[in-house]
Structure P
Amino acid sequence: MPLKLSLRPGERFVLNGAVVQNGDRRAVLILQNKASVLREKDIMQSEEVNTPARRIYFPVMMMYLDEAGADRYYDEFVRRMGEFMGVIVNPDVLAECVNISRLCMTREYYKALMLCRKLIEYEDERLGNVPSGLSAGGDAG
């Protein structure tokens, strides 16, 4: 099934590791085969990895963007997920953690990444954080 991307003027995204930027007009791209695509708003920079949930998101994002090298990031993901689950008591959030882990084990990284956004949202609500950079909503992939 093709993936349709509607891009705003100047919007950037990563396509199979390459950073691509749209021109000065709205554009629609249709990807006909499987590709790793991540919109700019879903890309987390290393300096933004400053909370437990973001420490889970980042290695999942790297596994998605570099699927061939995913094993390099998997151990970090497992360690960070274990730490996070060790302090969470909310059964719904724990269930999301299990789902994220299952998706990573089956290499469904984009789906796992979108669930990680819920962890960030949960964390931000609990800690009173104002998200910087990565918002809780998204629609790319």
Structure Q
Amino acid sequence: MTLNKEEREAVVGYKLERANKTLAEAVSNIENCCWHAAANRLYYACFYAAGALLIYNGYIARTHNGVFNMLGEHFVSIGLISREQNKFYRRVLELRQTGDYDDFIEFSENEILPLVEPAKQFIKTIENLIHNISTTNS
């Protein structure tokens, strides 16, 4: 799938908007003590943001692990995304997979609450990278 510049910018804008809306869903789930749903929404908020960054730069990942790997290869390896943020992204990916596929899993407030601020920072980092890249390319 090849996107022209306008199409790519539209998809990136949509994904960033979706990342922020999904983050708000996570916060709402937390307010209602829905820890499993919150874990899922925190992951997907970061996933949409990561996908936006990849697409903005012309990369297409076909799987969740593909997004994680490409992010590491193209952004973590050169220091644009910190290793700590990469570990955080891996953590929410694992939580989402555990919550979706393992039986008898219950997440707790103590597991989920500490993930909110890192999720916000992860998305902000990606938004800043996209903004800085677009400013540089203008």
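Some observations on this one:
- Comparing relative contact order in percent (Cα under 8 Å, 6 or more apart) across structures P, Q, the highest value is found for Q.
- Answer label among P, Q for the case where helix-only ellipticity at 222 nm (-39500 (n - 2.57) for each DSSP H run of 4 or more, over all residues; to 500), calculated from the coordinates, equals -25000: Q
- Parent structure of the calculated result 1.5, given that distance in nm of label points 7 Å out along Cα→Cβ at positions 51 and 83 is the read-out and P, Q the choices: P
Read-outs throughout are calculated quantities, based only on the coordinates presented, and are distinct from any laboratory measurement. Fair warning: this is a prediction, and the values are worked out from it, not measured in the lab. Cβ atoms are built from the backbone, for glycine too; each structure is taken alone.
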